[in-house]
Each structure stands twice: as structure tokens, then as C-alpha cells.
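> Quick heads-up: structures coming right below.
Nothing in this text is a laboratory measurement; each read-out follows from the coordinates by a stated rule. Keep in mind it's a predicted model, so treat the numbers as computed, not measured. Cβ atoms are built from the backbone, for glycine too; each structure is taken alone.
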Structure P
Amino acid sequence: MQNLKFTYHLDEIHEVAKKVLKNFTSKTILFHGDIGAGKTTFINALLDVMGSTDSATSPTFSIVNEYEVLNDKVYHFDFYRIESIEEAYNFGIEEYLNSSQWIFAEWPENVEELLPADAQSIEIKVIEENKRSLKLTIDQERLTLNTAETEVNL
């Protein structure tokens, strides 16, 4: 596995989203970060660069939101409130995961055993109020850059 690392100000988020999108090797993306780190904000930027007119909102209470993108859909999950795998089965997670649509999952560690092995991870951390770091884990064979850990400058 490889890592791409970005450090960006929030006004650069769409540029980062474009670069990250080019390096997706899976349609299942797992978002890690503390509450308030900017996971949903980054998902919203991804939707924009994917051609969506929808606006991402946190699905904390609904568990999943659905968004239209060009010729596809994104299922945006927030597993924060999921306390057991049985809860995930009860709302039909298998149907979502077995679809050919995009899966963007916040708090994936709560359903980790259900997620596909080829899922990619994004970790977002707050550096300052308007500055973030983002690390994207990538399958080495499909990486568009050629080092084990690459810091991308905007």
C-alpha cells in the first residue's frame, strides 16, 4: 500500500478532491477522523468534482444519504451510532455494499468486518482552524505517483 498526503487550507478543498478522486482504486472509500475534522465537508467537495448538484449532509441519524453524481450514485454512510453488526444487517447494508455504486463511509470501524477488502481509506486531521491534513491509502499498483509516501503540494 501507498499513501498520498495532502496539507490544505479549506479554500483549496476542491483542488485536493480532484487529485484524490484521480487516485481512487475502489468505489468504497472509508473516512477516518475525529468529530469536526471535516469528513462530511470533504465528501461534499468530492460530490462537487464528481458532477453532483446534491449537497452532502451528515447522515448521523438517518445512517445513509443518497446522492446523484454523473451516471452513478453515492451512498454516504455514518456508522457512528451503529452499535452492532446486526444493526447494519437490519437496515440492509449488504444491498448497498453489493451494488456497483460509490460507498463513502464515515466511522467505518463500527462495521469493519462487513466492508470489502479493496476499500480505500482517507484520514483527515485538523491542523489549524482552516487547515487540514489528508492521507489517502492507495493500492501501489494503481498509484499515479511513484513513492511509498508522497506529500502532494498544491
Structure Q
Amino acid sequence: MTGEGYNRLQEELKRLKSVDRPAIIRAIAEARTHGDLSENAEYHAARERQSFIEGRLAELEDKIARAEVIDTSKLSGSVIKFGATVTLADEETDEEQTFMIVGEDEADVKSGRLSVTSPLARALIGKGKGDSVEVSTPRGAKSYEVVTVAFG
């Protein structure tokens, strides 16, 4: 993953530990004061939220422990690989889109961050400027031409 993605995971972990976990503990304590726990919806909702938070904490700690952070500013070349920023032109409409190929946890297509494991990214890996790629999409096959490949 990129350094930016790693930092985002660290921030989420810190927020869950320092803000969300203490808040849910207080909510459970508050709900307990309301009496019979078997019919206490607030208590059950708070326990469910606590379960979600604890699961997410374990998941983040695991991902952070196994993360391989790649400094994309040190990458270079003319072929597409992890960390590349790629501009593609739709071969039917000539509409251009730009994506950065990032790790799974950082992917956000709306902000131009494409998961390295996505079908489009997998089709792009190893290609260079001027190459054409065809990708199967839910709406059928789409063809793109690689307009630019940049790093950093």
C-alpha cells in the first residue's frame, strides 16, 4: 500500500481506540442503568456496535502489521505497475479518466484510486503509453487506450 493509505489506516485505528471504543463503553454502562437488559434495545444496539468496533480494530491491527508500504515517489518507468498514475481514453467516446493504482484498502474509484486487484488494474499492469486494453465490465467489454503513465 502507499504511505498515504497506511497513514489513513493508522488514523482510523487511533480514532477507534481513543474515541469510539470509550464512547461505546460509556453507552453500554448508560444502557445498563435502564434496567432489564433482555428488553433493552439501547443495550443490545450498543453491544452490537462494540462488537463491530472490536472486529474492525482487529482487522486494522492485522492489516497494519502485514502492510508493505511502498514510496510511490521513488517509482519510475514507462510501464504500468503499482503506484502508477494512468490516464485512459475510452476508445468509443474518447472520454479520458485518470487513476492511480493503489492497494485494496485505499481504493476509491470516485477519487481516482483504483485497486491493484480490480479487473481494470490487472488488465493495465505491464502495459505502456499507446497500448490498448480490453476489460470485461458488467455492461460488456470496454476498450481503453493508455494515454499517459506517470509516477510520483
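> If you work out distance in nm of label points 7 Å out along Cα→Cβ at positions 91 and 115 for P, Q, which one comes out largest?
Q
> Among P, Q, considering only distance in nm of label points 7 Å out along Cα→Cβ at positions 19 and 131, which has the greatest calculated value?
Result for distance in nm of label points 7 Å out along Cα→Cβ at positions 19 and 131 over P, Q: largest is Q.
> Out of P, Q, choose the structure whose coordinates give log10 I(q)/I(0) by the Debye sum over Cα atoms at q = 0.19, 0.29 Å⁻¹, for residues 59-122 alone equal to -0.80, -1.31 when calculated.
Going label by label, the one that fits is Q.
> For structures P, Q, which has the highest computed value of distance in nm of label points 7 Å out along Cα→Cβ at positions 35 and 99?
Q
> If you don't mind, there's one more thing I want to ask. Taking FRET efficiency 1/(1 + (r/R0)^6) of positions 3 and 27 (r between Cβ atoms, R0 = 41 Å, to 0.05) for each of P, Q, which is largest?
Largest one: structure P.
> Looking at structures P, Q, which one was mean count of other Cβ atoms within 10 Å over residues 43-50 calculated from, given that it came out as 21.4?
P
> Given a value of 14.9, 43 for Rg and Dmax of the Cα atoms in Å, calculated from one of P, Q, which structure does it belong to?
P
> Quick check on the output: -12000 is helix-only ellipticity at 222 nm (-39500 (n - 2.57) for each DSSP H run of 4 or more, over all residues; to 500), derived from one of P, Q. Which one produced it?
The read-out was computed on structure Q.
> Can you spot which of P, Q the value 0.90 was calculated from, given it is FRET efficiency 1/(1 + (r/R0)^6) of positions 51 and 75 (r between Cβ atoms, R0 = 25 Å, to 0.05)?
Considering all the candidates, the number was obtained from P.
> Which of P, Q yields 40 for relative contact order in percent (Cα under 8 Å, 6 or more apart), as computed?
Answer for the origin of the read-out: P.
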